[in-house]
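All of the numbers you see were taken from the coordinates with simple rules; none came from a lab. Keep in mind it's a predicted model, so treat the numbers as computed, not measured. Cβ atoms are built from the backbone, for glycine too; each structure is taken alone.
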Structure P
Amino acid sequence: MSEIIGLIGLALIVIAWIPGILETINSGNPGMKKRFMILYFLGSISMGYYAFLLNSTPFMILNVLAAIVPIIHLFYYIKKFGSKQLLKPTINL
């Protein structure tokens, strides 16, 4: 029963991501700042590994999908600004 509740939560979170991802794809503008994208990705991968260690399927799926979200934004960031801009230091988060 608890796994079903986890899967329902997973579905709701994924549904919440869809508008932002579609906006990024349609506009070609990344919806996240570069440091946030990188931290979000690394955090999602770390939490996905932790969920794997706990054998928690809903959280493994959620965190793999969560790692894909910043990758989509990162793709459009590089497409718009170039990879050199990605590596350029900034004080803005």
Structure Q
Amino acid sequence: MEEPRSILEAYSRSHPEEILIVELANPEDEIMIYKGFSSSLRFATASDPDVPVIPDGAEIRKIDRLLAPYHPQAPRYIQQNLTWMDFLQFCRG
């Protein structure tokens, strides 16, 4: 089975008008994914794009879809609080 990281990054590459905010439960973190690149919003992110920000086996708490560009003071949500299964169903149509 394909890792969530790969699916999320592939989705964001094919939808450059969107930003994904992924909240992880284990390890606890909040990740922004835009145009296929992931960055932690809580911790330092490695400058090497080959170093995964979402570790294998991470537990996804929720996913928010937002319109780009991202404005932290006024985010423009498309969908909020998607579970991993909700997101997969959405991607598969």
Exercise for the section: Match the computed value 47, 27, 18 of Cα extents along the principal axes in Å to one of the structures P, Q, and report its label. Expected result: P
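Supply the structure label, taken from P, Q, corresponding to relative contact order in percent (Cα under 8 Å, 6 or more apart) with the calculated value 36.
Details: P: 36; Q: 26.
Label of the originating structure: P.
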Completion exercise
mean count of other Cβ atoms within 10 Å over residues 17-24: greatest across P, Q for structure Q
Problem - Answer label among P, Q for the case where helix-only ellipticity at 222 nm (-39500 (n - 2.57) for each DSSP H run of 4 or more, over all residues; to 500), calculated from the coordinates, equals -6500 - result: Q
